[in-house]
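What follows is a group of structures, each given as structure tokens.
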Structure I
Amino acid sequence: MDDARRGDFQKYLRRSTGSYELVVSSVLLALVGFGIDNLLGTLPWFTVAFAVFGFSGASVRIYYGYKTEMEMHEAGAPWRTQ
């Protein structure tokens with residue numbers, strides 16, 4: 001694979017990580033919460049709370065990342081008034 005195609009592939013791979021972040025962060029934090037619940041005997045409180053926290057954190061990160069990317073993209077646009 002030549003360098004130009006590799007760069008395009010890496011760019012698209014980075015853009016697709018939002019879906020993985022939503023799932024992986026929720027699952028990993030849910031597993032941590034599940035471990036805490038097993039230790040304390042409070043199943044499912046920490047599992048649910050940590051899963052929601054992971055999903056919320058990933059959502060906020062994706063939102064602000066998208067917002068920043070769009071601001072950079074439109075910075076030099078002709079329709080943008082300065």
Structure II
Amino acid sequence: MAHWRHMAGRPWLWLGLSAYALHLLSWIAFLSLVDLSRGMLLASINMVAIMVAGRLLFRERLTPLRVTGILLVSAGVAIVGAGG
């Protein structure tokens with residue numbers, strides 16, 4: 001029980017939980033404004049944006065597998081987006 005009390009006293013935990021709750025509420029509000037199909041396309045391209053931002057801001061390595069993933073997700077979003 002002491003471990004859980006120690007965790008509950010950590011401000012980073014509460015900041016993370018608050019950020020998650022804010023993200024969830026923002027996502028629900030966003031989906032109430034747009035079609036689900038378009039919302040999911042934006043959610044998919046979000047993964048690409050996070051990888052690119054990680055590279056630019058934090059100098060993370062983009063391995064060939066990650067670059068392939070970026071290209072596949074981008075191509076999938078483009079194909080689905082062009083179709084409808």
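Looking at distance in nm of label points 7 Å out along Cα→Cβ at positions 25 and 41 over structures I, II, structure I comes out largest.
When Rg and Dmax of the Cα atoms in Å, for residues 33-72 alone is computed for each of I, II, the one that comes out at 12.2, 37 is II.
A value of 4.0 for distance in nm of label points 7 Å out along Cα→Cβ at positions 9 and 65, calculated from one of I, II, originates in structure II.
Any read-out appearing in this document is the output of simple, stated calculations on the displayed coordinates, not a laboratory observation. This is a predicted model, so every value here is computed, not measured. Cβ atoms are built from the backbone, for glycine too; each structure is taken alone.
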